[in-house]
Structure 1
Amino acid sequence: MSERAPFSFEDADDSTGFLLWQVTAIWQRAVAAALRPHGLTQVQYALLASLLWLSGQEEWITQTMLARNTKLDMMMVSQVLRAMEARGLIERHPHPTDTRAKVLSLTEAGKETTRKAIPDVERADADYFHALGAGRGQFNASLLALIVSNKE
């Protein structure tokens, strides 16, 4: 018999991190399949959907605001936004009060693509998280507690 690895768990199902990894991997496959017909990656969708959401609440949305809202790395956000700008999904304009910042907005094509993708992603989420039943609210509360406790 081989030497036991230095894990603190007897069973892999006792590792919260490993379970989260598995849950995320399965969920990401479902969402990726829902986004495939729209020609979007999950990161692109997260940025587009967040930009659509924030545009209903904020007058100006900057790259920094979008990165904070999605909890994505600023460099990744910048790269993905450049690609989406080249694709005609978003536009960047000078910020009216901050010369260092750019204001982001969805183009008509970006709005249309996002609005068409939202029901498919929400359906994938509903199908995936259906197993939680009435516990979904508590699950969301637990996820939010992790987000709040790990603010950067």
Structure 2
Amino acid sequence: MRGKQAAKRKISPDPKYQSTTVAKFINYLMKRGKKSIATKILYQSFDYLQEKTKKDPLETFQQAIKNAAPFIETRSRRVGGANYQIPTPTTEERRFILASRWIINAARQRKGKAMAEKLALEILEAAENQGNAIKKKEDVRRMAEANKAFAHFAKYH
């Protein structure tokens, strides 16, 4: 890696819930720089969650992220002409990124409803340990389990 590590940008909390995690999720949800649309979609899905569960949507959202976040993932590493999938523990930040990405992608792949509703349903399913985002987490965990034999290739500094 050349040069310096890019400095982490400070992200301001979202206006409605004063939460940086919600603000980050909005940024991941955003397409083509349309932040206002992404914000509207997330807030609508939170309203839908509120309506459906009669609980605080922020708590449901945090539970969904917690359930969908992987503790371990595999990383490719080239050793002696062969590529190995090496199981690596994930950092807190990376866990949030992956969980968010999986929930958003699972919501986008659903058919026939508005994005706000699809996202709300996916968040609800993830909070109950179901749905495609949880399936993806399990697949990643299984992959790491299967490649446990290559763990000794991991470079520890």
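Every number in this text was worked out from the coordinates using simple rules, so none of it is lab data. Keep in mind that this is a model prediction, so the values were computed, not measured. Cβ atoms are built from the backbone, for glycine too; each structure is taken alone.
Given a computed value of 1.0 for distance in nm of label points 7 Å out along Cα→Cβ at positions 16 and 120, which structure among 1, 2 does it belong to? Don't skip to the end; give the middle numbers.
Numbers: 1: 3.5; 2: 1.0.
Among 1, 2, the structure yielding 1.0 for distance in nm of label points 7 Å out along Cα→Cβ at positions 16 and 120 is 2.
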When percent of Cα pairs over 24 Å apart is computed for each of 1, 2, which one produces 45? 1
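Given that distance in nm of label points 7 Å out along Cα→Cβ at positions 40 and 136, derived from a single structure, equals 1.9, which label among 1, 2 identifies that structure? Kindly include the intermediate steps, with their values, before the conclusion.
Numbers: 1: 1.9; 2: 2.5.
Checking each candidate, the match is 1.
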Ranked on FRET efficiency 1/(1 + (r/R0)^6) of positions 72 and 112 (r between Cβ atoms, R0 = 41 Å, to 0.05), which label among 1, 2 comes first with the largest value? 1
